[in-house]
Structure 1
Amino acid sequence: MLDNVFFFLRHKEDVLYLYNDMSVSEALEILERYHFTALPVINKEGNYVGTLSEGDFLYYCLNHEDRSIPIKKLIRKNFNPACTITTPVAELFKRSLDQNFVPIVDDRNIFIGIVTRKRILTFLMKQLQDHKSNPSV
């Protein structure tokens, strides 16, 4: 089994994310346009600051009319914490059970990408197919 998170990584340049100073209105437009249910949030320095889900926006909008506030006010503490490149793959797999993606940061907390549950499942399905076609390995 692979022992490196990097193998599963979708790099930052290939990932949609939000900036924490965007307004609720701006972020909602992005969610609607791309049909994502959750997105990572970073600050201008590139640090991962959290993940926002459709539910976070829903609960905010049900109770507030002001959509101009920055989304950093909606971020829940400890929701979908990031892993690092050195996180054991078994831990990464475990974390993917709770979220569609796991954010990945470097040792300075700079957001470098995500690992999606889909990528993990695709890998595991291929492993299973390979095992079925060559069970002696």
Structure 2
Amino acid sequence: MNASGLLQRLLRKKGSTSWDVMHSIPSDFCDFYEQCGVNGLCTSNKDSRCEILPSFLPKSAEDWLMLSYTGRCEREILLNCSNEGFQKVSSVKLTDMINFRLDKNMSLHECKAMCWNNCSCTAYANLDVRNGGSGCLI
């Protein structure tokens, strides 16, 4: 295990003085918890590893310019439960699974309605994304 917490399998070729990485776990930058800070979006398939969620700004713009993403991102405008909506964010890994609700039998439309009627709800998604999606994760 290296100093960054990566579990690596190394190989040193005969006659070489350096080690080559054969395999590394996790292999995806986004597998590390909160690499992009609170309300940051980790994007392992783009040039910039971290993005800011829509309608958020970094608390320290200077840190983000220096590619230090661990700081918090905050809402541009405070929530007013009566007029907020949702923005689609695709291909993300969920990290905060402390406060959630699952319903295997609920449609995505019902899921959205339930989330919309709860001012504390921050997101909703299909529980299972295969075959067009099913279930509800709030």
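A few remarks follow.
- With Cα Rg over 2.2 N^0.38 Å computed over the structures 1, 2, the top value is the one for 2, the highest of the group.
- Computed 3.4 for distance in nm of label points 7 Å out along Cα→Cβ at positions 21 and 117 - originating structure among 1, 2: 1
- For distance in nm of label points 7 Å out along Cα→Cβ at positions 29 and 53 computed as 2.0, the structure of 1, 2 it came from: 2
- Comparison of 1, 2 by relative contact order in percent (Cα under 8 Å, 6 or more apart) - largest value held by: 1
- Value -10500, calculated as helix-only ellipticity at 222 nm (-39500 (n - 2.57) for each DSSP H run of 4 or more, over all residues; to 500), assigned to which of 1, 2: 1
- Structure responsible for 15.1, with mean count of other Cβ atoms within 10 Å over residues 13-20 calculated and labels 1, 2 on offer: 1
Every number in this text was worked out from the coordinates using simple rules, so none of it is lab data. Here the structure is a predicted model, which means the values were calculated and not measured. Cβ atoms are built from the backbone, for glycine too; each structure is taken alone.
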